[in-house]
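Below: a set of structures, written as structure tokens.
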Structure 1
């Protein structure tokens with residue numbers, strides 16, 4: 001059991017929480033200290049790890065070796081660790097992504113902490129449905145069927161007393177747990193302090209005719225980040241020329257550093273982006289509450305996909321309910337199951353870390369993009 005004080009202390013040390021401030025047009029990412037569970041499921045690039053970073057992972061995270069389990073394909077494996085399929089192909093020099101096999105070992109530079117696996121055997125009780133059994137083990141029905149394999153060859157003929165085995169996630173691998181709190185280092189005298197790369201946060205995003213920037217003084221990023229944003233918005237506007245300006249929230253301040261009340265936005269690699277709306281809210285210049293009636297799933301998916309198409313996105317924070325709308329739209333447009341499994345946390349539940357697009361508190365009125373940095 002973690003005390004609230006211990007959790008708060010660790011969160012501050014890791015830079016995941018800053019004290020609450022008055023609410024504003026820019027949504028707060030945290031109004032209260034994150035729970036112990038949230039600290040564990042935070043992106044590894046944001047919270048760090050106990051294990052040493054590996055050179056094959058650009059010295060950002062430890063290297064992990066994943067053993068391919070029954071029922072897994074490359075999209076599922078990529079989604080499990082919050083990485084792109086292309087990253088797995090490149091790191092493992094995979095000739096044909098469709099020919100991975102059970103028992104094969106794949107190297108991963110994970111963004112979602114790896115977990116051990118274990119085999120369980122379930123005995124069907126009276127009145128149980130496949131949906132209820134899957135939910136009990138924090139799985140989707142399709143995941144359960146894939147993992148059970150031949151033991152569930154016909155899920156419509158499951159009978160009371162029947163048993164079948166499959167694998168589930170177990171505890172988090174120790175090397176990928178949040179780092180232990182460290183004593184605060186003494187501040188160095190003026191002239192001897194290190195900038196930690198913040199001087200790179202020196203390029204201001206110019207919205208021009210395609211973007212509305214809410215707070216220009218907080219629209220600074222690295223040259224690479226600004227270039228990627230312009231590329232993504234350019235792609236989106238070419239395909240939806242008549243859509244309103246893309247609404248841009250906070251990035252970083254010039255030179256980098258903490259911005260209250262954000263948990264990130266310090267290194268010029270983060271950006272808050274407004275969902276594309278419809279109806280009376282179409283041309284809003286504020287982040288507003290978004291729901292199924294006001295969200296334009298077609299244009300919002302095109303905008304999100306334009307960011308993903310840069311191949312430089314580390315993760316996207318998005319409210320789980322809005323993920324559902326985009327997932328269903330993308331699926332209706334023919335997006336493959338492999339890609340859906342790679343990109344979306346939905347439909348696995350907001351408490352299960354999976355995919356590039358994941359739930360995090362306070363992202364109902366905007367989504368948050370973090371680029372590789």
Structure 2
């Protein structure tokens with residue numbers, strides 16, 4: 001039987017073992033120790049943000065962003081229907097209403113041309129998602145944001161190392177969030193970060209992350225004791241997570257080089273096949289540099305995609321689809337979503353399939369995936 005090729009396998013970086021051992025022997029496991037400080041400093045250097053705060057995961061970073069935006073009942077937040085549920089959960093947990101926007105048919109990103117018509121007097125924030133690490137059209141989005149005085153938050157879970165017109169993703173909104181889940185380019189198993197571009201939000205973010213206390217100010221010697229000053233929760237990751245993350249961030253160049261080579265091989269070797277079979281490959285605008293986070297195929301229809309996934313599985317290669325439209329989910333319907341509200345999202349969700357793409361995918365495995373894709377009969 002053919003050896004199984006999974007959809008994803010987290011990058012194994014041997015240095016992480018040494019860092020885990022150091023953390024275990026340090027006597028400090030609870031976070032904000034040396035590994036947290038080093039990971040944070042390196043992340044700030046890579047992204048160019050003013051301040052980064054490590055979190056237990058990207059979901060928690062999004063929840064922090066929603067608190068910092070002061071979302072409450074009666075507020076509205078514009079966000080894509082084509083995204084992971086964490087994006088919208090952060091909004092509804094604050095009592096605000098999600099307003100779902102459709103995606104562009106080319107990049108599968110937030111459709112900036114639909115944004116202004118969805119803005120009302122109740123719109124409190126705009127959450128954008130850089131799908132597959134390909135940038136949204138941030139010039140127009142930020143222009144509209146400034147015109148209406150509505151802050152932008154970037155869900156940059158896919159986009160570390162991506163850029164738009166030479167500027168790093170995660171630096172366009174007042175806030176941005178990162179994911180270090182095991183499916184991401186840089187992984188700590190779990191883990192995330194809140195990137196803060198508005199310096200006025202830094203101290204409040206620290207308070208939220210420290211369970212609503214001013215503990216960070218206490219450790220800096222700015223107050224002689226700390227106390228409960230606002231709402232918050234426990235969003236600080238352990239030193240074990242930070243140690244694994246540091247090893248991955250320090251190895252980012254080699255991880256990215258390998259992923260880029262795999263992405264480029266897929267793109268080159270599947271070009272003729274895709275054109276002959278009316279299958280669309282990812283589209284990358286000339287102003288965007290992407291991080292090779294994902295390689296997907298857009299099949300002609302749902303039936304073809306279902307057969308394709310089954311065919312690949314029969315050859316012991318795991319391919320998966322992606323987001324289901326949030327506006328058509330059980331919760332989305334409760335917030336007023338209806339079929340036809342986001343037609344591109346509904347169409348793409350039925351047709352998209354993702355190919356295996358991970359750091360230690362071998363050349364032989366990559367060739368086998370490509371050959372198996374090409375042998376599929378549409």
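A value of 20, 13, 10 was derived for semi-axes √(5λ) of the Cα gyration tensor in Å, for residues 104-175 alone; which structure in 1, 2 was it taken from? That value comes from structure 2.
Computed over structures 1, 2, mean count of other Cβ atoms within 10 Å over residues 168-175 reaches its largest value in 2.
Suppose you compute mean projected area of the Cα convex hull in nm², for residues 88-287 alone for every structure in 1, 2: which one lands on 19.5? Value 19.5 for mean projected area of the Cα convex hull in nm², for residues 88-287 alone corresponds to 1 out of 1, 2.
If you work out relative contact order in percent (Cα under 8 Å, 6 or more apart) for 1, 2, which one comes out largest? Once relative contact order in percent (Cα under 8 Å, 6 or more apart) is tallied for 1, 2, the winner is 2. Which of 1, 2 yields -11500 for helix-only ellipticity at 222 nm (-39500 (n - 2.57) for each DSSP H run of 4 or more, over all residues; to 500), as computed? It traces back to 2. Taking mean projected area of the Cα convex hull in nm² as the criterion, the largest value within structures 1, 2 is that of 1.
Readers should treat all values here as calculations from the given coordinates under stated rules, not as data from a laboratory. What you see is a predicted model; the values in this text were computed from it and never measured. Cβ atoms are built from the backbone, for glycine too; each structure is taken alone.
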